[in-house]
Structure I
Amino acid sequence: MSDKRDVLISKQLSGILRHKATALNIAIDSKGYVLVDDLLKHGRLRSFKTTFEDIERIVKENAKQRFTMEKRDGDGLYYICANQGHSITTVGDQELEFLTPETFPSKEVFHKTTFNTLDAIFASGGLSKMKRNHIHFKEAGNNSVAGVKEYSNTVIYVDVQKAMSDGIEFYRSKNDVILSKGVGETGILPTEYFTRIIDLKRNQEIPFRNRIK
């Protein structure tokens, strides 16, 4: 089985499970799970002659652990979900771990972006979840930015402890992505929680304090 084919199938799975299931009339529950049989019947996966074994292998071997597949006792059928990244509003937070200062003592999390988006971020007042259900972060630590995608040339660090103490909710997905909806209905994590911004190409900090409104 070609790696290229697996990548194409994985991209289709991500697109359907995160964003398009409802629009494609594929039933998705409030936890984000879809019946594997329903996926296999859909044209987007049939075009690759996708089999159950293909999906099972992709779930198991995906380096970023994007998916979870389970067999349910009730009907004996297999279901699959994306572990994070949803824009489908009916998918809730039930499968996510709610974080507290006690369960998540790390001081910082970081968000990957590009230098060219910084103006828009500061103009809007902070990081936005945009069309997704959450803003995405990773836990800061040793080699924490290793593997950052090439186009993500800038990293914004956030004081997660201060944000949590101010009532902003954070969650952890099954594949260790840290998620937040931001402040209330705004969907924004304000710039006041930014601690530092790093230009990865130059390996240096970008001054930003004078840009906070």
Structure II
Amino acid sequence: MNQPHLITPEQLAGMDRFYRMNLINSLSGYKQPFLVGTIDGRNRTNLGLFNSLVHIGAQPARLGFFIRPLTVPRHTYHNIIERKKFTINLVPEAFIESSHQASADYPWGVSEFEKTGLTPYFSTSHIAPYVEEATIRIGLELEEEQKLTCNGNILIVGKVVEIYVPENGIFPNGSIDIIGQKTAGVIGLDTYFTTEFKKILPYARPN
């Protein structure tokens, strides 16, 4: 087994900016890339790529994700604050490239749906756009935001109001078959991968 190599804060500070950024972003390991669909007050759609999805609660169902500090316009953030609705769409393996393009910094008012070739889908009861190509889609209402004092990042918390998932995309125990639905994984900001199913283990109890 390879012995771990120590990296100190001083060494981190002396690294190339982009090398350090990639190193730190990959420390959190495998993550789920997802597209956040929003719409502004003029009904202009927006699509942003994120990888910081977190479980907040199951009853009622809540999910959260992080947005970087508001040092520049954050279209996703401003649309969520204005319309109080957004969607989360898990990135399919077949659409990694087009989904990644949604991370580009397009001008305000330019729809990433048009630039990426992804298709907006609107349900009858949710104003924010879904991504039609995604087989796992979640509609949410803004419940709260929390600004981190350490770095200014913002945690957006949403209440789940809609879930779209294929009937064959749920295991008998209720877990969503993320792998069977061929959703992508990501390490850091730009290293995408596919996953392999191993097993479902029983609920762990003390021996």
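Derivation of every value follows stated rules applied to the coordinates shown; laboratory data play no part. Note that this is a predicted model, so its numbers are computed, not measured. Cβ atoms are built from the backbone, for glycine too; each structure is taken alone.
Please state which of the structures I, II yields 24 when relative contact order in percent (Cα under 8 Å, 6 or more apart) is computed from it. Matching structure: II.
Assuming 1.8 is distance in nm of label points 7 Å out along Cα→Cβ at positions 22 and 134 as calculated from a single structure, say which of I, II it is. Of the options listed, only I reproduces it.
Can you tell which of I, II yields 0.20 when FRET efficiency 1/(1 + (r/R0)^6) of positions 70 and 158 (r between Cβ atoms, R0 = 25 Å, to 0.05) is derived from it? Before the final figure, lay out the partial values.
On the way: I: 0.20; II: 0.85.
Derived from I, not from the others.
To test your reading of the models, identify which of I, II gives 55, 47, 33 for Cα extents along the principal axes in Å when calculated. List each step's numbers first, then the result.
Numbers: I: 55, 34, 31; II: 55, 47, 33.
It must be structure II, since only it matches.
The maximum of distance in nm of label points 7 Å out along Cα→Cβ at positions 46 and 198 over structures I, II, that is, the highest value, falls on I.
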